[in-house]
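FYI, it's all coordinate maths here, none of it is from the lab. None of these values were measured; they are calculated from a predicted model. Cβ atoms are built from the backbone, for glycine too; each structure is taken alone.
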Structure I
Amino acid sequence: MSLEQTIMTEMKEAMKSKNESALRSLRAIKAEIIKAKTDPGAGGEIDEATEQKFLQKMMKQRKDSLEIFEKQGREDLAAKEREEMAIIERFLPKQLSEDEIKEALKIIIQEMGASSAADMGKVMGIASKQLAGKADGKTINAIVKLLLV
């Protein structure tokens with residue numbers, strides 16, 4: 001079942017159960033699907049990679065908002081962001097732990113023969129492609145910096 005079909009099914013369930021937070025999140029995902037399908041060059045269809053990209057983008061936006069709301073002491077808004085993140089996370093692939101990311105990066109660094117911070121760009125390019133959807137770019141960047149110091 002495609003992401004769009006899954007979202008539609010879950011939206012119906014959320015409406016039946018009157019789950020406002022789930023419905024809000026699912027509607028946001030559906031809006032992104034429609035936007036992606038109508039983008040120039042999409043031809044009315046989107047692939048799984050595009051779906052993952054916009055889900056990750058949505059997750060990052062919510063993480064950033066959550067951080068801001070927590071700093072400002074707005075627990076009411078922070079709670080909404082956490083609820084939405086929990087819904088979006090269900091459609092993303094399992095995220096790697098920091099240890100798993102570190103091991104994958106050690107292998108990439110060893111294969112490339114990278115040894116200093118000057119090689120960071122090359123390592124990040126390959127790591128971003130290999131770990132796409134499985135790890136956050138900020139986390140990858142931080143771990144690469146630690147490993148190449």
Structure II
Amino acid sequence: MEDERESKIAIKQAIMKQCLQKQSDLITTAREAMKEAQDTANEQDNAIEEKFESFKAQMQQDRDMYAKKLDEHLSNMAVLKRISSTMVNQTVTQGSVVVTSAQNYFISISIGSITVEGKNYFAISSQSPIYEAMAEKKKGDTFEFRGQKITLLDVF
């Protein structure tokens with residue numbers, strides 16, 4: 001029983017590690033894009049011609065867009081860091097790994113597919129429609145999503 005628990009925790013920790021890395025990569029990319037847009041806009045500071053002012057304004061809009069993305073990525077990172085990867089959940093809630101008859105999920109943030117030990121897990125947010133359909137259910141329960149009956153094979 002303890003070996004099974006440790007195995008589940010190891011899977012959850014491996015999923016968390018990949019999610020944290022993916023989110024960190026997104027943060028780095030957004031920071032770099034934001035800096036590049038700002039640097040490009042700053043290069044045009046001494047330009048007198050109107051076309052450069054228009055270009056500078058576009059670069060500043062791009063910087064603002066990347067700043068917004070960066071803020072979203074940082075918020076998502078904060079959500080990830082609040083999840084305990086050493087807890088074995090009994091019901092589907094934030095931080096749960098959910099194995100179903102259809103797919104496997106990690107309830108955290110929407111970041112896509114993670115592969116651990118040859119199995120795919122889709123990291124989804126607690127605002128996603130599929131999560132809302134399975135929230136608070138436990139191993140053995142079934143739920144319906146988009147006309148498909150899905151069974152929870154495991155929750156941890």
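Of the structures labelled I, II, one was used to calculate Cα extents along the principal axes in Å, for residues 60-107 alone, giving 47, 25, 12. Name it. This value belongs to structure II. Taking distance in nm of label points 7 Å out along Cα→Cβ at positions 28 and 140 as the criterion, the largest value within structures I, II is that of II. Supply the structure label, taken from I, II, corresponding to Rg/Rh (Cα atoms, Kirkwood Rh) with the calculated value 1.18. Label of the originating structure: II. Structures I, II were shown, and mean count of other Cβ atoms within 10 Å over residues 84-91 at 13.8 was computed from II. In this comparison of I, II, the computed figure -18500 for helix-only ellipticity at 222 nm (-39500 (n - 2.57) for each DSSP H run of 4 or more, over all residues; to 500) is attributed to II. For the structures shown (I, II), distance in nm of label points 7 Å out along Cα→Cβ at positions 4 and 116 is largest in I.
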